[in-house]
Structures are given as C-alpha cells and as structure tokens.
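Quick note: the coordinates plus some simple rules give every number you see, no bench work behind them. The model shown is predicted, which means the values in this text are computed figures rather than measured ones. Cβ atoms are built from the backbone, for glycine too; each structure is taken alone.
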Structure P
Amino acid sequence: MRVFVTGASGFVGSAIVDDLIKAGHQVLGLARSESSVEKVKAAGADVHHGDIYDLESIKQGAMQCDAVIHTAFNHDFSKFKDNCETDRKVIATLGEALRGTEKPLVVTSGVGLLRSDHIVTEDELPQSSEVMPRAASEEAARAAAAQGVDAYIVRLPPTTHDKGDHGFIPMVINMDKEKGMAAYVGDGSNRWPAVHRSDAATLYRLIIEKRPELKVFHPVAEEGIPFREIAEAIGKGLQLPVESKSGEEAAAHFGWFLHYASFNCPSSSEKTRAALNWEPKGPSLMADLEAGHYFKK
C-alpha cells in the first residue's frame, strides 16, 4: 500500500513513516523545509513538496496514494483557533480527494477534548468547535464521512512520549526549570493518559490495514497518570523541589499552560484494543522520564 503522510518529519508522523516502511508499505511524505525533506528521504520515503497551507498540493498528494494519514498541525498556541480552522480545511481537502474511492483517511485529534471526571470512551463526542476549537478536526472528519469517505479519528493522549518529544512534557520541564521548582495544581489528582510514540504509530498503521467498523480510536496505553506523579518525576529528574500551586501562584507558575496542567481526561482504549488487536509494548511515561533523556540539554 502507498500511504500519503502529512507531518511526515514530525514527532508522531516520523514514527508512523518508520512503522509503515518496516511493515512493507510505501510512503509519500509531505515536507516543506529542506531539513524535513532530508529527514523524510532518510527514512526511506518519497517526498511530496508542500505544506498544510497549500491545499492543492495536499490534494495532489492524497490522490497519488491508497491511504492518507494526517498528522500535520501548527502548534503555535498564540493563534490556536486559526490553526484549528486550517486543519478543518486540510481535512476537507483530503476528503474531497478521496471521495468515491473507498480509500481510508485517518486524521488526528486529542483525548484532551473530552475532559471529564469519568473515564471517557471512543463513543463520546467533544463539544462543538465554537466552544472547543480543536474539535474542528473531528467535525471535518465526520463531514467527510457523511460524504462517503472512509474516515477515521485518532485521539492522541496529552502526552505521546519518547526521545525527541517537544510536546507538553518538555513544556512543563522548561517552566519548572525557569521557576526553580516542579509544580502541580491543587492536589494534583487530575489525570493525563499517555502512550509511547511507537505504539501510537502502530495504531495508525493497523487502522489502514484492517479498516475496522470502529471509527474513533484512543491510542491510550496508560488510562490516566496523576499530574502530581508527573511533577514528582520531573522534580526528581531536575533535582528540584516539588510543590502544589493554587490560584494566583498556579497561574504565575504555568502561565498560559495552566489550562492544560489542570485538565483531567482519563481515557479508555478498550474498544480500540478490541477492534485492532492493539496492545502497547513501549515504555511507560514514568520509565521514559526515569531514563533521563527528557532532562538532557
């Protein structure tokens, strides 16, 4: 199978490319910069020049392949809503390219959209994008499905971890370094699900290979890790004290990230595992933190 992968040089996308190639598939990877082009080539994939703002290029890449996996997203939080709407347009374009072909389209979302005190499942829907901008991706995938596209949604956990991570955990580490202490909010009982990058990559591949009836997937290896435990592991890794923060102190420590440091989204992957026979094998988040690579300069 020839697979078009957006974000092919990114943290998750590059792992998907490696997994697909090892499984015998061919990959056409979207790449914009010269460094991205070289990374995609080094992985053994073909390069499709373009980016998420070049919708015609996106469409042409999708039309050349037997399946599409979309992981590219602009993570500049200063224009988050605009970036979410850009993703809606990209998914709509991919859907247009695949309409009437029966080729699968796999798009990326996040379980953090479903913050809740209960354990959320694959069946639950996020609030609308008017309330939760990131839901635009799922809305676009469902709109494509309504037009006959075989569309799937993968909700990544807030921490998809491994060497080279530049997501939420490194952000917290940098904040803690700057403040001279590791912190959590309140009693720190709010829980973050987690998965190792390699296990998430395998899940994307299994979807396009098996084409299951289930359409929404949670690549969740760990249902929910208390944020206090994450903070304690970071404190140990940085050799910093660990403290609870509330109110103005929490806002001063985490700044714009307070929203994420506070959210609670324990998530089930029971239906995902059953539909794909998916069993995560990578190290846990704590094992990755204890390995030390998150703390190397």
Structure Q
Amino acid sequence: MITVLGSINMDLIASVSRLPKPGETVTGENFVTAPGGKGANQALAARRAGADVIMAGATGEDEFAVPALTYLRYDGVNLNRVKSASKATGVALIFVGTDGENVIAIVAGANGTVTAEDAKAAVGDMKRGDTLMLQMEIPPAAIEAGLKAAKEKGVISVVNIAPITPDAKRLAEMADVVIANETEFELFSGKKALDSASREAEMLRINQETKQTLIVTLGAEGVVAVRNGSLHRAAGLKIEPVDTVGAGDTFCGYFAAGLDRGLRFEAALQRAAVAGSLACTKAGAQPSIPFDRDVQKNLKTA
C-alpha cells in the first residue's frame, strides 16, 4: 500500500511559441485546464502502475475542488484522507514552449492547510513496510510530522525534493529514499556545477554517511541512483518531447509502485524511467501519465 501525502491542484496550462523572458509578452497558441499537483500526480502514477494508493491532502470549497480529483477518483485512488478546506483549491499556472520545456508558478491555496495532525492521521492508517510518498508543496510541519511518524512505524519514506524549498534539505535528510533532479540534488548536497563523475561521487559519499537511497533524474539521459553503496543507472526512451510537465512525478509514482510490488531495485528504476519518458509524449501532467500496459510494451526498447 502506498500513501501519498501532498498537493492537489488544478493546472492552468498555456501553450506558447516560446517561454517568455522577464517583462516580455509572448503569443499563446492553446489553453487547457487539467488536474495536477505533485502529490496528486504521483498518486495517480502509482495507481496506474498497479499499486493500491491512498491520497492525503486538501482541496478548497470552490469550482476547482471536484475537477481536481477527477482522474484520481476515476482511476480508483482512495480519497478518504482528502479534506475540504475553506480556501481556494491550489492552482499551478504553466507555460509550455514548443520545445516541451515549461515554467510554472504555484498558488498553494488549500494545500497550505495540510497540518501535522493530518500527516499523523494518514500514517496512522499505514502498516510496517508500506510506502509514504511526499513532495514539497505542502507545509514543512506536515512533511516533518509524516516522516517522523513513518520512521516510528516502520513505514518506508520516499521524498521528492521538488519544488526545492528552504526546508527541503533538512526534511529530505529524514527520508529513506530521496528523489531529485540535477539542480535539486546540487542544492541538497551543497555542491554546485557537478559533472557526471563528481555527482556520482557525491551521491556515494552521502549514501555512505546516511545510508539513504539517492536517485537523480537526468532528463533525456535517464537516471542515476545509489543504494547500499552501489551505483545504478537506467535509460529512458528516445522520444520527441511534447510536454515535460508530468515526467518527474510519473517517475516518482512508478518507482514507488515498483518497490511496493517487490520488484528488484534495478527493475523498479528502469520501469520508472520508461514511464517518465512516455509522460513527455502527451500534454498535461495527469492526462500524460501512462498506464502499466503501455510501460511494459516499451520496456523492451529502453
């Protein structure tokens, strides 16, 4: 069983000719809305990967509350730990360029009402060996409470340190598994301008000191990880990206589902890398998350 403690948003997505520079206006080509939030995205990815998933978080009392949960509800994610708060549902304002790259601004809204008590209650429903997934889009007090409760209960904790926050390093140090992209890992490690070799050396050093599993996603170059003192790599698919918004969250959800299923670490890593690649071939965070059958078909070509 996987419990995801995190954010639930509506994404407001504009496709533009190119990403604007500060103070610049560019022409938009399309606009859509879609459910999002890193917590909800990862919950949906884990569910589509075949895991039983509980979502814990908050929506508001507004017109976005119902549509924000549409995909989670339809795909069978347990929503009993999603509360209704007297604030607007969280939103993400997203610009996507023609090259698939994006810039995002997030308004927390109801996500900011998730409390330490909510976190403790969510973990209280879990069993030893279950997996708790967290990100950085809810208050740090809730994340910290969830991590402490997980450790006390023997629950495996997976923290994706995105988006990076002032509390991310401190909180991530409490987790069993840390997932970051290249930039986030540099902030986590305190080392800048790392090349491939120095990044891997730093990952091995941290793993030796903390015994944490460290995973760094590298975009088109796949993923590198350190677990129990050993380096592991996995390649994604060679694709033409349409939209990279949901790739990282898809990776996280699929990886957690692989561990929950009992896959070997290397197999869970490879499966997640392929899923993340497939998520780049469609627009939107949640609409782009692939189903397990499609990931299995593409594993042979990775």
Structure R
Amino acid sequence: MGINHHPTLIVLAAGMGSRYGGLKQIDTFTPQGDTIIDFSLYDALQAGFKKFVFIIRKSFENEFKTIIEKKIKGKAEIEYVYQEIDSIPIEYLNAERTKPWGTGHALLLTKDVVHENFAIINADDFYGRDAFKVMYDFLKKTDITSYNFSMIGYLLKNTVSDHGYVSRGVCEVDCNGNLLNVTEITHIEKNEYGLRYKKEDETFAAIEEDVTVSMNFWGFTPKCFEFGNDSFKNFLEKNKGNLKAEYYLPTLVADSLASGKANVKLLTSNDQWFGVTYPEDKEIVQKAISELRMKKLYPDDLWE
C-alpha cells in the first residue's frame, strides 16, 4: 500500500462570476466579513486538512492573497495555481476566447504541486463540516497508488436556485453506492411543474428532483492525472472552434470510469449544502450562516 500523507484540499476559485455579477470568491456574507471560503477552510482544518491549494487568476491575485493569508497563514501549507485562458498547449490557443477552460482544466493545473490524496471544492459552495470530515476520513485510508476516487453527493432538489438556471453533474449510481456515470448538464431550472433541463437541441425535458448530483466535492488520488491529460487533449481537439466549450470535472471523471480502471464511491453527508449563483441567492446564504452561528456551530470569529 502506498504511503499516504495528510490529504490536501484544492479550492476552485478562478471563476468569473458572470451570473452573480462579481467575484463570489471574495464576497462577504457575515457582519464579520467572512467569505464562503472561510467556512470551508475552517471546516477543513477541523477535519484534518493541512495543505490548501487555491486555483485563482492573476487579475485578482493580490486581493485574494491578502484576504486568505491573514486568516490561515501558519495554520496550513498554502499553494497557488493560476488558471488563465492561455494555460493550454500553444496549438490550441485562440485569441478570440474570453471564457476560462473549466473546472477539469483547473484541476489538471495542480499536478506539479499536489502529490498526495486530495479533495477539490468550489469556492462559492457551503458544504458543511460533516462533508469535510467524511471526505478526509475516506482519503486518509485510501491507498495513494490506487484508482479509488470519491464524491460527496447531494439531491438535485436541494441544489437549485429560485432565481435562474444552474449547472450540475447528474450522477448514475449503482446499488452499492458506486458511480456509474456522471453527465454535466449546464442548464437546470425550476418551473411551475418542477425541474427541467435544456437539451442540446435547445428544447426542455423534465428531470427528477431526487437524482444525485455532484457539487464539485470530489476526492482523488494522484492517479487521476493519468486520465486528465489525454481526456483534456481529446476535448481540445473536439472543440477547436468553440469559444465557450468548457472541460468540466465530470468529464474527467466519466473518462476515468470509462477506462475500466477507476472506481468512484458515493459519499453522503448529514449537512445541508447551499451556495450562490445569482445575486438574489446571497440573502439565503446569509440567513443560513446566521442560523448556524446561533446554534453555536461556528464561533463569531473564525480566525481568532
């Protein structure tokens, strides 16, 4: 069995926040000035994570580092990785592209700084302490040389917004809790009849509210990078002329499952997920965090 050190936590924080209207990564949600990332880092530290890798963009590097480092410097090892539009092989560069290459691409950029088992999360999602504890315990006991991956799963109905569409990785899971397939659906919304999604032909179809979805809380061994390089290259070949195509984490996972080598275990958490996609979602998150503080689940000062 491969030597397994403390797992690392990667934070996806390079997003544009176009639907939110600003950088969700550094927006504050409490009177104390806490970001959603603050709660994730606090929970991760409590769970046992000792190294954080932040995927960001150069355009807000200084502001982000100032916010993060004054809170967690000395509490954990910190690394930064930069996701830019030109962070791809030169033969695929397109001067007209303005959209980032997606969460799967972001993960691949961490290969040189992550050599241990790791979890990866979105910066703008609140996962809850139990989710971090469940993931940490799984990663800690997983052989670093294995292809045993994992995912914290949520019910779709608990992850949609009342204020517009969302993107989710819809999961097919067997009776033993193993992931069979994951499909990124980029447009899921509520209507008067329930939930529906937009198909490739721009028409809508109903989707069950109790399906399991990924909120980008994945657990990997370093073996995932073996699949990523070829998977991303295939994506680039297929999307040479598409200025908006993104390489999502579920695509990397689906390709690893298709290889027959990898296994992805569905992990469950007792905590409630919440997050922000639209400006109107902010008030809901603020209220939820306030209620957690009233229950004494978090101190008034996370970093005192």
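For mean count of other Cβ atoms within 10 Å over residues 66-73, which of P, Q, R scores largest?
P
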From P, Q, R, which structure was helix-only ellipticity at 222 nm (-39500 (n - 2.57) for each DSSP H run of 4 or more, over all residues; to 500) = -12500 calculated on?
P
Upon calculation of FRET efficiency 1/(1 + (r/R0)^6) of positions 34 and 154 (r between Cβ atoms, R0 = 30 Å, to 0.05) from the atomic coordinates, which of the structures P, Q, R produces 0.25?
Q
